[in-house]
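Visitor: Structures incoming, each one as structure tokens.
Rule-based calculations on the coordinates, nothing more; no lab input. Predicted model only: the values in this text are computed from it and were never measured. Cβ atoms are built from the backbone, for glycine too; each structure is taken alone.
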Structure P
Amino acid sequence: MKSMTGYGEAESHGRSAKITVQLRTLNHRHLDIQLRVPREYLAIEEEIRRIVREKVSRGRIELLITRSPLKGHGRRLELDENLLSQYLEALRRAKKRFALEGDVDLSLCSGLPDLFRLREPEVKQEDERGIILKTLNAALKNLELSRRREGRQLRLDVRSQVRHLRKIAERLKKEAERIGIRLTQTFPPAERGEAPAAERETMEGAGPGFKGDIHEEVVRLKSHVEELERVIGEQGPIGKKIDFLLQELQRELNTISSKAPQLSVVQLTLGGKERVEKIREQAQNVE
């Protein structure tokens, strides 16, 4: 069992930059990948998504890749000498033509627009692709460890609730047997079979202490509890399977309490619903 929430991080150093990959996963009904990468890596964005999809099947994933240039490989400040030459020539002509005073000096040049520009380092994507994917896989591995650690805690709690459900199902089985005996004593099968349908319905609702046969519902309830216990021990994504089984358990408990509203049965079904709800809260965080 794996939790949908977790965190993984890894970093590597290439020849010209440090690559850092950070992954955070949150609860989500489906797989939702939110990816932020430097513009230099946009061409391999789909490959990054494919690798993530192979490792994670459900949840919201926030993936951030940062590139930090190493010393000597960062941005460079450059002077546009050709443009400066044109500025100076224009200023000299203006001085001569309009008889202006003053000299053209460094302080004046520093205020001229567009003389300086920042040049981004040239990044060859293919040179860094390997290190990016290596770092991504390392971060995914750390994410997996994080999600499995939390998943182990989730499994312990879910198993505890399943044990309670199993006990409730056993007690409901005894209640079903008691109701069946009371039904047989109150309305012998021969009498029920010979009576018209409308009269049989009246019989089944009129017996003292008897409100309905719940044997079949209890059998299905026990079967769902056993299947739930088996599923939580499976490898791989199981969150949707748990959701389905919880719906079936809830349905059987509702039917049982409706067909046999005796106090003892109602108390047991209420206890069962409480356990189902607790498992549902945990299952919202299971992949």
Structure Q
Amino acid sequence: MAWRYALWTAQHPLPVGWDERASVGDRVRAGDVLASGAVLAGARRIAAARKLGLAPDDLERELRVRVGSDVAARTLLARIGRRFPRSLTAPIGGRLLHATVDGDLYIAPIVDRWAVRATLDGEVTRSDEAAVTVAGEAWGIEGVAAYGPDAVGELALGVDGPSGDLAPSRLDVRLAGRIIVGGGRVSAEVMTRAHACGIAGLVAGAAPASGLRVVYGDTVSASGSASREDRPTVLCLIGFGSAVLPVELYRPLASLAGFRAAIHTASARLFVFAPADAGAFATPPPELALAGDYSAVQSVAAR
């Protein structure tokens, strides 16, 4: 666990059903959309050829909407004839999924939309059905655990020193879109208030396990498994419970405040997009030991 300026990689898994996806070689910035798609419900079957009086093989020629397109309810799908026309409209809004060999159409309603965003400034090195990977240079540090969706925003201090715990009263909507350094500990109240204020993410030495269960539930595990958009983003640098941030970790956080940053929850990493000469932050990792309450603290004699 130490700060270093390096070429990092961040892999972003993709949900099923992407519509658009970045290509290998594309240049991106943290926060840019790498892929987007939709979540579909159960499809509805329409006997299209029979309703139009067509042979199944002729249906595709008469369609006014391309298969794979999104349509609104009552959108005209097909129309035949002039003197005695017949038309077919979409009974529901959704996506025109498929045309069968029997002349039927399938439309599925769209229940949600998703987007996967980059957490590095750099180049796309992999792009396929499973994931998009970005490689780029930044100051970075790897923590112990991270929760919530990936976050991008300006790094800002929320405490006056490495031993301070972030107070809920210091959070308001003026900090929206920023990643706040929360000192030694962030409580469940801080997590929920930060999310309500639109704060992008929290970075702290530790978070109490009981608070994490309150916010994320009993089944949540570390490093991004609770990456729903309706949850806050929290990065624990040292462990769980309470901790005092070692000076080797806190000093760079304080010096890099004001630069753009990103939390990649799958790898529990914080990236800060500052120049390589921003400071002499590359130091050996601090010596840590577990305290009796299982929170991590700096040890003066850990051997």
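Visitor: Of the structures labelled P, Q, which one yields 10.3 when distance in nm of label points 7 Å out along Cα→Cβ at positions 103 and 175 is computed from its coordinates?
Guide: Attributed to the structure labelled P.
Visitor: Which structure, out of P, Q, was distance in nm of label points 7 Å out along Cα→Cβ at positions 215 and 263 derived from, given a value of 2.7?
Guide: P
Visitor: If P(r) over Cα pairs in 5 Å bins from 0, in percent, for residues 143-230 alone is calculated from each of P, Q, which structure is the one that comes out at 3, 13, 16, 14, 12, 10, 9, 7, 5, 4, 3, 3, 2, 0?
Guide: P
Visitor: Identify the structure, out of P, Q, from whose coordinates relative contact order in percent (Cα under 8 Å, 6 or more apart) was calculated to give 20.
Guide: Q
Visitor: Which of P, Q yields -20500 for helix-only ellipticity at 222 nm (-39500 (n - 2.57) for each DSSP H run of 4 or more, over all residues; to 500), as computed?
Guide: This value belongs to structure P.
Visitor: If you don't mind, there's one more thing I want to ask. Taking -0.61, -1.00 as the value of log10 I(q)/I(0) by the Debye sum over Cα atoms at q = 0.08, 0.14 Å⁻¹ derived from one of the structures shown (P, Q), identify that structure.
Guide: Label of the source structure: P.
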